[in-house]
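Trainee: Multiple structures follow.
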Structure 1
């Protein structure tokens, strides 16, 4: 297993036997017919792209406080895809993201500041895409998570960093991503980290600020203790986010209804042959995008006390 580069100098993790971890994917691997269905599902047509771009430009110009890179049409179109080409919905996503950056900049920190989260293996990507094309991101926030080493802010920042880098991927933009929260062994040591304030930010980042669509959020290996945490989170969730929350306990058959067992590791009831990998490799891969990510994070409202740099 090692970090390698393709012919376009994009890095990827080579896991051997044809398995790879790729964040930058500029084509839809699932084929043209599959891609066409995805575009149809999000209302993507040449006319909607053109009209959406024009309306977002108008809204940003009318606001006057927003910094948006109109020279990079792909950036704006990424958010139009999340908003399914509804300009008002798209602009609300951009505004919500900009507001979070202005108020809670620590959640948009550098990869260097949170790479130990990857080294600990707390946030990782399933090597294979689901059968519907979705990326699967796993967060291990149970007994494996030691809050004295990794804070809740750092854990959420690492997830936000992965999603931010994935916005470069045509595949991820079209098909979205699914979250798996593995809370095996969750205890009060972890529970007390979830204050109402930090939990509200975490949910908002997923619900209203994601640059690619989140399809579902699956919680697995949960027990009675998790009910305490969910009681904190549920009132803070929007109706849309509550509908995306699926709690499975240890029922692997339930998880298999939403994510193909073919791509899941055996410990999650799957049959994938992809090997498990050291989190440090994902940290190395993410570091490649650190400078790019910080440039992208400057788009939005100016931070308080910021000189606009």
Structure 2
């Protein structure tokens, strides 16, 4: 896609409104539709509130907030939202039957050449696109919330998704400033939830079995692993952690992880007794009535981190 194309965002909740900012910042005309018309209007108001902060951190590609906002319109009629749209991003409720119903409608109404993507975080694309006439143009594009601050997004094809559609969606995301994770085939959990799940499982085990407090686990990530992970992935990390690179690392240290692996093959129920410990520690550090305030703090820190990463990439190199 080229700059200025029409994009339809169907569903104007937390994810849909965030996608609208991403696509509008990328130069596209965004039509934001929700069955609840007030939600679409509220999503545009949300963008108006967020855009100045992004501009302050240099995260609007040189555009002014008013220019980006002008590219977002709340559209009450779904046919109008889809007409002429080259790319459709669905962000409705995470429910299989809802996805099937919505995608059947989108496939019937969207222009023949449009790509239709779902923001689903846990439902495989094959589960709700199999019986569609245009199933070849359907896939999942799952972001980390909020995508206007976190650029990674998973591009997940169903078995019948046209490879050109998958690659075209990935290219469109790159043009919008995103960093697509292009999967060869679908798997439950995709990439990010499987990686995050592995970390969370171990975090709950360590706390639930009395080895460490939740704050100590958080410190290990926040002040340890995440410092490197904020600009390197796990494979590059180990490639640089042994003199001879990744193979040398595996030969030196695989035995450690092989020894650990058996003790990781059981679960601690997240909602069991460990949750009493986790919740009590978290509420001691952050009272429930301060959560919304902390969300704003998180987003401002993310803005500053992304701005820093961009400057560092220019000054030091990718």
Structure 3
């Protein structure tokens, strides 16, 4: 059942992309997070309670939905689980958006700068075409980890562990809850996990902890997609240059795989001896990310199917 859920979720992402925003469970969760993003007398305390409580609430709600549906009919539980897992992953939209940004750098730099905002939360107003391409490549690598691999692998690992210790009827709800919890943690970090927001301190620290393993697995997946161990072995030298303890791993690995420099001016430079990516190199980077995503999906199917 779990392998079928993964195949259905990944297939749905490939065929349909994102659910409508008004119905997207992640957007609905964002409405729960929104009210905490304001001034508080004890912002770290409020943020800590929210960082623990809101993702846990999402996970419990998901587990109950899958369990209740499965109690009615096993197939119904599988369908609900597939829909929820589908809502936690995004590969098609990620690659399509990055490809559109890269294409526009040759014909419409202003449009490329504006489109980049859907990928990277940085001020793009003064970025050159080459730096826009760099930002797109960096973001597609980082978001592969946050928006695809982490919830998918979380589902797979939880499915195996729950299968060892829990009854069959609880395994699928537990696995789906794990994917939802990871996505909720990451969503909170993306909304409030900034240095300028004390209320987001706990959300950012929790996301750093949760994403430690997925970021490094993403680097391995990108290297595997490039059919060589060299990108991850070379990229690890630059992986700690960004302030994030995790984001540098997939970005540095992709920089090494492409043989390009990836740079956020004033913050970090990965592979400083190379040139910034051309449009063709950027598109190949997106291809590698897509390939790495499919390899991850295949590995998850194998893990849960064993």
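Trainee: Name the one structure among 1, 2, 3 that semi-axes √(5λ) of the Cα gyration tensor in Å of 35, 24, 22 was derived from. Walk me through the numbers on the way to the answer.
Mentor: Working: 1: 29, 24, 20; 2: 35, 24, 22; 3: 32, 23, 18.
Label of the source structure: 2.
Trainee: When percent of Cα pairs over 17 Å apart, for residues 117-180 alone is computed for each of 1, 2, 3, which one produces 37?
Mentor: Values: 1: 40; 2: 37; 3: 54.
The value was obtained from structure 2.
Trainee: Tell me which of 1, 2, 3 gives -13000 when you compute helix-only ellipticity at 222 nm (-39500 (n - 2.57) for each DSSP H run of 4 or more, over all residues; to 500).
Mentor: Details: 1: -13000; 2: -15500; 3: -23000.
Label of the originating structure: 1.
Rule-based calculations on the coordinates, nothing more; no lab input. None of the values given here were measured: they were computed from a predicted structure.
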